[in-house]
Structure 1
């Protein structure tokens, strides 16, 4: 029951990229370009949250312009790449958007996310996160990073808050 009450208080989302929005694998081309794969159903959930007015930030240590373009293409305005101090960016983002830390859900998967995750009201991670991250998480998704973990937490929040907007003309199976 406590989990549901915590999820009902979420008003904003923050996500890491590698290991959360992607499966953490990087394909390197002969030219040195680094390619990542995103899960389309995570993208749908991100767009649904944006449509419902939730602020979303993505903070990553990665430097890929392709990642930034993908996320901005989904409608995420606050994409921070090549960030070594995630806590500083998180503080600035919350302040700029007048968001209280206790209303933020942060999903991370590895050591660079720990400090930022302890700053927010709801820490979460994919099932394949490192043990140190699992130990501080309020919720561990049963899904892996890049394979629906982001969709899982967003959908839980939006459904609990009656904001998972499904077209009434579409019949459930």
Structure 2
């Protein structure tokens, strides 16, 4: 087994664990302390994951627009418009204990990616991005059964309010 196989296997294990944790949070019934903690942990990570997806969409579409101009200037066909895919479902965030993989179901990842694209293209303003982003996050919170706990809902895109467009919560 080569070094790259070992690294990829670790990435696969992290992704499998992230997805399994999410699926356990949505499929388990009951209200044990452990299940409540899992759901809240997944919700907090989901907030960061949604923010990362939004920022990556902004960066990706900005790069794409530049690639289109270069291709057209060179008389070539423009590259296809980037879209969310299964890779988008898995994001990594830095924690004090090291990087953690986050899983966001494709439906939510795609919608948030599209929201970031629309925002970057100035098709929507900050207020619309915040409203639509919160609607998507509320749906995700419903899937996670957060309504049965007295916890703050998932609140993505708060960085737009502070003007922080950096990627400090993201690791590559």
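Computed from the coordinates by the stated procedures, all read-outs in this text should not be read as laboratory data. This structure is a prediction, so every number in the text was calculated from the model and none was measured. Cβ atoms are built from the backbone, for glycine too; each structure is taken alone.
The table that follows gives values for the structure above.
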| quantity | calculated |
| --- | --- |
| Among 1, 2, which structure scores highest (criterion: distance in nm of label points 7 Å out along Cα→Cβ at positions 130 and 154) | 1 |
| helix-only ellipticity at 222 nm (-39500 (n - 2.57) for each DSSP H run of 4 or more, over all residues; to 500) derived as -21000 - corresponding label from 1, 2 | 2 |
| Which of 1, 2 yields 1.5 [distance in nm of label points 7 Å out along Cα→Cβ at positions 18 and 58, calculated] | 1 |
| Origin of the derived value 16.5 (mean count of other Cβ atoms within 10 Å over residues 74-81; candidates 1, 2) | 1 |
| Structure from which 4.6 was derived, distance in nm of label points 7 Å out along Cα→Cβ at positions 26 and 162, options 1, 2 | 1 |
| Label whose coordinates, when mean count of other Cβ atoms within 10 Å over residues 50-57 is calculated, return 16.9 (choices 1, 2) | 1 |
| When percent of Cα pairs over 27 Å apart is computed for each of 1, 2, the largest belongs to | 2 |
| Computed 9.7, 32 for Rg and Dmax of the Cα atoms in Å, for residues 98-137 alone - originating structure among 1, 2 | 1 |
| Computed 16.4 for mean count of other Cβ atoms within 10 Å over residues 66-73 - originating structure among 1, 2 | 1 |
